[in-house]
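A short reminder: the numbers here are calculations on the coordinates, not readings from a lab. Source: prediction; values computed, not measured. Cβ atoms are built from the backbone, for glycine too; each structure is taken alone.
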Structure I
Amino acid sequence: MPNFTGQLNTNEIFGALYNLIISQQTFSDNIAGGAGLADKARVDGSLYGDTKLFYSTDVLRSYPWGNDLEAANLLNLYRPADPECQAIELNVFRQIPLTVDNYLSKRAWKDEGAFASFTSVLMGWMGDTKKVYDFGTYSAFFGTDETSSNDQTQTVIVSTLTGTDEEKNRQYAQAIAEKVKNIIDELCIKPNRVNDYGHLRKWDEGRIKIVWSNRIVNRIEKRDLPTMFHKDGLFEKMSEVLDADYFGTVNASATAGDGTLVRSLVEQDIGTNHYFPGDLIAVSDTAPAGTSYTVDATIVCKIFVEYPPLMSAFEVGTSFFNPKSLTETHYITWGHNSLEHLKNYPFITLRTA
């Protein structure tokens with residue numbers, strides 16, 4: 001049926017009377033679950049200060065030793081190289097406002113229960129809105145964050161697969177599984193310099209994390225694996241799955257929406273439209289430089305050691321009663337850091353080609 005317009009139905013017996021509304025119900029099951037990857041990335045902040053510093057040092061070196069000949073080198077100094085220092089700053093602040101009243105708006109409801117249910121859902125939307133913001137902001141950042149330094153952009157070749165469709169399916173899954181395992185081995189079996197600083201590192205395999213594109217996972221699990229007689233251990237590191245729509249490349253210049261691939265990187269208003277991170281940009285709108293990304297379906301996953309930190313400065317709920325209008329405005333105010341991965345750790349983007 002169309003939206004209710006306020007017109008009551010004429011009673012079937014008494015034409016001068018109108019049938020009444022039976023009940024009013026406001027849907028409350030709106031946003032299920034938590035904030036996705038953002039919940040795993042949270043670290044404590046503070047009301048004092050605004051910056052966390054992360055220091056990264058590199059390996060030392062050894063020298064030939066000549067027994068008594070070393071006496072001449074006794075006073076030499078062997079200072080280490082200067083450490084790298086990365087600053088994570090609490091500099092993003094957001095607020096969600098909501099105005100409700102307990103007087104004139106009640107006249108739209110049949111009884112106190114229906115009105116209280118509606119108001120309760122509106123109040124609940126404040127927390128849900130922050131959940132949507134956290135989920136989208138972190139997911140869009142995570143799926144588009146990329147660095148090409150020191151082997152942190154890698155490719156698995158699947159365009160040259162041959163044979164029947166069934167054989168190609170098996171080869172596709174096996175090629176990705178082999179490539180992922182090779183990357184993990186590179187990080188864990190021998191010392192390596194796969195990080196932004198190029199500092200020497202070697203990681204325990206248990207610390208490696210992978211966030212997969214859900215469409216890659218679905219293809220392998222639902223199309224490729226069923227054609228294989230043996231599938232144990234193919235994806236031992238499937239730690240998390242992120243919707244493929246969040247994987248892409250940030251648009252450095254102003255970009256018009258195309259209705260299919262260009263999505264908002266941040267929560268923003270463009271013209272009369274409001275966009276959450278991950279929303280498609282309308283073809284009538286152009287996103288400012290650095291505020292949108294183009295979805296890249298070739299991205300398979302992100303392989304890393306530590307989640308880029310989401311540091312909370314504070315979160316506080318307040319309210320203000322306006323005696324003139326008999327309204328009450330509620331606020332949720334919070335702060336977090338500008339998102340970036342920690343340069344001490346690998347953050348590898350794997351694509352197909």
Structure II
Amino acid sequence: MKGYFAPDTQLRKDKGYDILGYMYTHNPIVFSSINYVTASLFSLRRDKHFEMVCSKPEWRQFFSELLIAYNPPKGLYGQAYDLANFLEGVLQSLLVFGKAFYKIDYAQEECSQTGTRWTIQRIRWLAVETMNAISGDGRIKGFVQQYSDRCVDKNLRGARVEFAPDEVFFVEWVFDGDKNLGISPLMSLIPHHKKMKWFLELIEQQVYAMSHPQDRSYRIERARYTSWDKAKRVNETSQIKIRAALGTVLDAPMSQYYETYQLTKSRKRTALIREYLVNEFNAQAVNALSKRNSLIEPARIELVGYMSASEIEDLFRKFQNGQASQDEVLNTLKNDMI
């Protein structure tokens with residue numbers, strides 16, 4: 001099988017992914033915010049998230065059992081247990097690194113109904129820092145995986161693998177404008193992460209200063225005379241900006257209108273992300289498999305029971321125009337999450 005999932009710590013450092021990974025694993029606000037957003041993508045209380053659309057019943061059954069069944073073929077989505085859980089992992093990679101790459105392993109099998117057909121054996125995560133998309137004429141022409149000469153795994157040093165366009169499922173962050181295409185939202189939050197880290201270090205230094213009055217070093221003296229109230233405000237402001245940038249609902253006093261606006265904004269972006277991921281999976285995985293099986297009409301996956309971004313926008317407009325109460329809007333959005 002082509003492609004490797006082993007990370008390359010040297011490349012992570014060279015590309016700046018190391019600080020992004022550190023922010024997710026060590027900053028409690030970043031960690032909880034990203035987990036909140038990924039957990040909001042699909043409701044665990046629902047038995048059905050998707051349905052398969054295909055004009056031929058036998059192929060609709062094939063795609064359904066392969067891709068959207070509650071128990072898909074073992075190992076199809078790696079450590080994820082179904083498509084919804086897989087897309088949550090994709091979103092986590094987008095939020096942390098701005099990109100996600102997965103190798104699609106195709107195989108042929110015999111079937112009594114359709115004869116010899118192509119199927120997908122496995123969709124495997126590829127180390128983001130080792131991957132690059134090769135573009136030209138406004139489209140992706142392929143992918144290259146390249147390991148550094150200082151990779152910890154000596155067997156992978158200098159390793160290079162090329163992939164055809166349909167061999168890799170690739171998505172990138174597209175929700176902060178064209179200038180930030182493929183750039184993690186965490187990148188702009190690094191200054192706020194550093195302020196939060198400074199605040200935690202200040203707490204430690206001030207506690208130390210109280211128990212060590214004889215220590216007159218510059219670092220400890222500075223901690224003694226730093227305003228606690230001012231430092232606390234800086235930390236709280238950074239927390240709010242991190243939550244806002246990552247799309248979580250702010251935990252702060254606000255008016256009824258702003259409370260409704262915040263929840264609507266959060267759910268609308270979640271809907272946009274959900275639609276984007278499903279559309280990309282259709283375009284890159286489902287369509288590719290349909291073409292390999294020479295289907296005239298490609299199969300496709302559709303969402304079931306979730307409000308679209310446009311429906312959420314229309315609901316908020318009704319609230320603005322006085323056609324829906326705050327309780328109606330909040331209850332509708334909360335029910336969409338259940």
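When distance in nm of label points 7 Å out along Cα→Cβ at positions 70 and 310 is calculated, the result is 5.2; to which of the structures I, II does this value belong? Answer by label: I.
Using distance in nm of label points 7 Å out along Cα→Cβ at positions 78 and 262 as the calculated read-out, with 5.8 as its value, let me know the right label among I, II.
I
With Kirkwood radius over Cα pairs in Å coming out at 22.8, pick the structure among I, II it was computed from. Label of the source structure: II. To test your reading of the models, identify which of I, II gives -14500 for helix-only ellipticity at 222 nm (-39500 (n - 2.57) for each DSSP H run of 4 or more, over all residues; to 500) when calculated. Going label by label, the one that fits is II.
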